[in-house]
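Alright, structures below, take your time with them.
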Structure 1
Amino acid sequence: MKGLMTPARKYFFDEPVRRVGPTARASAEVRGKTMAETDLRSIVHTMMPQVRADLENLVRIPSVSLPGFPGEPLGKAAEAVAELFKGVGVGNARVAEVSGGYPTVYGEIEGPPGAPTVLLYAHYDVQPPGPEEKWDSPPFEPEERGGRLYGRGAADDKSGVVMHAAAIRAFEGKPPVGIKIVVEGEEESDSHLDAYVLENPDPFQADVIVVGDTGNWKVGEPTLTTTLRGLATCTVEVNTLKEPVHSGMFGGPAPDALIVLIHLLAELHDDMGGPCVPGVDSGPWDGLDYSEETYRETAGVLPGVPLVGKGTVSERLWTSPSVTVIGLDAPQVEGAANALIPSARAQVSMRVPPGQDSREARAALARHLDASAPWGVKVNVTEGLEGPAFLARTDGRGYDAARKAMLESYGRETVLMGQGGSIPLISNLSSIAPGAEIILWGAEDGVAAIHAPNESVDLTELEHCILSEALFLRYLVV
């Protein structure tokens, strides 16, 4: 177990599991009708000072889950999350250990007879802040500027935590559906919950699973994320000499390992800069048209730098592969010697389009790297991480309720978008609860700068998201 943990914590399976029933209207007369006559918009607006205080409290805890950071803050954050949910009506909210990892907060609210069960997921761990001098305010001291709350985790994903808690609070702890909460503590690192879900599926069964860890493509534009690209990585190593030798005395006949590696990596893209790994193909996209102008601004593409690849920006981002060299072992420029390089190594990361098997894609990447070595040089390729892609089913009652809720909250129709990144847990949840609809939304808008300095969340956007989720719980039964 990583980190400092207090004793006597329960595992998920120590608690009884309620079997979920079919999505139904039966609870409308019990709770839904009462809440349908209540102005949720006013309730949520009145709650926002408390929501902000809850979020600031969580942001102040430096709950970085990556190796090399202390584990104590994660235990503290887990306890704070459990207390938050107890305070909004999840009386059995508890810190539950996941073998080998940081704790997950779990709890349930029993729904009325015949009501659907909704699992609400978020995570309390965060990325490292990076160099503090790149922040305009200290990363773990929340500060509001221009209607946005700044701090590491303010958006990703402590906003998701308080969104779920506030939606429950809007019903005074008695929502019209059954609720399960799952708030993870190592989504940003090597998640042990991914495997736990596959080995212990019962606690995670639900009719609808809501993942509060994405956001609108821009502020004020209600967006549902329906696709996630998968992940496949490989490491390629080139060895050509026993040791470095003088480039003047020996340069020419002997292949330089770094030059071999450069030629090999160049074969990962075609003449237009698009990925070209045989066996990994692009797919169509018929949702949001993500404009080049918006993409360039959000991604920070420098003026005069062209975009690469072909197809629309949306296709290139959400239904096509991308290939990136994320690590390179080679001599530094400063202090470089005039010598042939005997060995060089690179780690290659590929995003896998929805609908393609990530293991097969990883094998295709490995074959391509091996076959691309020039001049007959032999290379060593090691397959690394893989994570499945995700494609949501959007024609069920849950998505109907989500669209209706966002329309009422924002006053405009919902658009569909994809995410270029991967969340392996979602595919695992989909596999153990195949009948569940999985909805991805949240307050991480396009300028939230998650994983970067000056991460922030728009507080008005957060209010809209909370209202959307509360309305969604209502519309599942009325």
Structure 2
Amino acid sequence: MESFIIKALQLMLSLSILVAFHEFGHYIFARMFGIRVERFFLFFDYKFALLSFKREAKSLVVKVCEKLRFEVPMRAAKPSDTEFGVGWIPFGGYVKIAGMIDESMDLEQMKQPMQPWEFRSKPAWQRLLVMVAGVLFNFILAIVIYTAITFHWGETYLPFENATAGMEFSQPALDSGFRNGDIILAADGEKLEYLNNETLHAIIEAEEVTVNRDGAEVAVAIDDSMMLKIMSQNVGFATYRVPLMVYKTEQGMGAHAAGIEKGDKIVRVDSVDVASLNELSVALQPYKSQTVDITYMRADSLITTSVMTDSLGRIGAAMAPLAEVYTFVTKNYNFWEAIPRGIEIGINRLIYYVSDFKYIFTKEGAGSIGGFGSIGNLFAPTWDWYSFWNMTALLSVILAFMNILPIPALDGGHVLFLLFEVITRRKPGDKFLEIAQTVGLFLLFGLLIYANGNDIIRFFFK
């Protein structure tokens, strides 16, 4: 229950930051062009708001004119008179821009005579920039976060070559030809250093991956079926193998009673050789609540002893964490080095997400779509700022891309119609925009129901 609350709080905070920054992009560009912004709300305020206040703000044009003692243009003279607030439905947020057909569907306003401070009265290029601004601000936010992470924490990783026990692969990867214990070397001839998003994408997109298998280089052919299986089975690609180096034993459990100590390396269960924590767990399952011969290495001696398991097939031995067994590498960045690295990470994340988006149109990809539950599970079960900011930056990239899709009711839908207007010099009619907005809202609500429905099905039936 505690981990659920922590994940939920992280999800709410992350989405609040992302939505506020996204809407601020729309707000600041609207004000820059003298467009009135009627409301700026974090969360939704159906029927009532938890907090709201009004602040009359002059546009940037007015401020500059007053500063330089120029005459203020009539079309820029209207103040913003924006209502800021916090709603009671703790997801999302919005800005309501005067003279715009948006999710508020304020059709009465559109029936009134056009005013110079309204969105609809501005040139198409200004309206286009206002709509693109939210997406732009989300991508900028991602880069800023990645830069800050790189500067503050640097990059700490475990090189493949240092992890001598190799990798533990998921079933789809094993089906593609990988073997537990393989040490990843390269993808299509390009050397791979360590396990991260860039590496996973390089592997998935490669024709073949080269691995070190028992001292020999082996090529593993890659096809799209591996990624489709990973999505359909909701599993990862691989993890570093946890070597069977005992870190501590629990008093009252079999390993402690049998004299197994910290530093001992377990190599066999009965007659089955084991090399990882997963293999040890599988090998112990047939011996629940009974004794089994365990062979381990202590210094240069090979010792076999009988160990009692509990009702779950455990012996009460915790294995050493990877940091205790292997040598990690930490790369630190100064402020000026962190900026280009942050930009590089942000661009790579966007490229990879756009590239992987094609899988959404497959049966497996559609089945992997998740709602708030799936997104919340991406966060760590304990509060960790490094993990939180990494996930927030990734979600910011995803939000930027999803919002620019040419779907009515999203920013991309507005951008599509504005590009049409710029190219043809013909403005779509208000009635057409109303219908398009309604259709878009139905599509989004349908997608929302489908995504969260997938979460419910996975929770109760998988």
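Throughout, read-outs are computed from the coordinates displayed, never taken from laboratory work. Here the structure is a predicted model, which means the values were calculated and not measured. Cβ atoms are built from the backbone, for glycine too; each structure is taken alone.
To test your reading of the models, identify which of 1, 2 gives 26.0 for mean count of other Cβ atoms within 10 Å over residues 164-171 when calculated. Value 26.0 for mean count of other Cβ atoms within 10 Å over residues 164-171 corresponds to 1 out of 1, 2. Identify which of structures 1, 2 gives the largest calculated value of volume of the Cα convex hull per residue in Å³, for residues 52-315 alone. Once volume of the Cα convex hull per residue in Å³, for residues 52-315 alone is tallied for 1, 2, the winner is 2.
Could you figure out which one of 1, 2 the value 24.2 for mean projected area of the Cα convex hull in nm² was computed from? The value was obtained from structure 1. For the read-out helix-only ellipticity at 222 nm (-39500 (n - 2.57) for each DSSP H run of 4 or more, over all residues; to 500), a value of -15000 was computed from one structure; give its label from 1, 2. Considering all the candidates, the number was obtained from 2. For the structures shown (1, 2), distance in nm of label points 7 Å out along Cα→Cβ at positions 228 and 332 is largest in 2.
Could you figure out which one of 1, 2 the value 24 for relative contact order in percent (Cα under 8 Å, 6 or more apart) was computed from?
Answer for the origin of the read-out: 1.
Calculated for structures 1, 2, mean count of other Cβ atoms within 10 Å over residues 220-227 is largest in 1.
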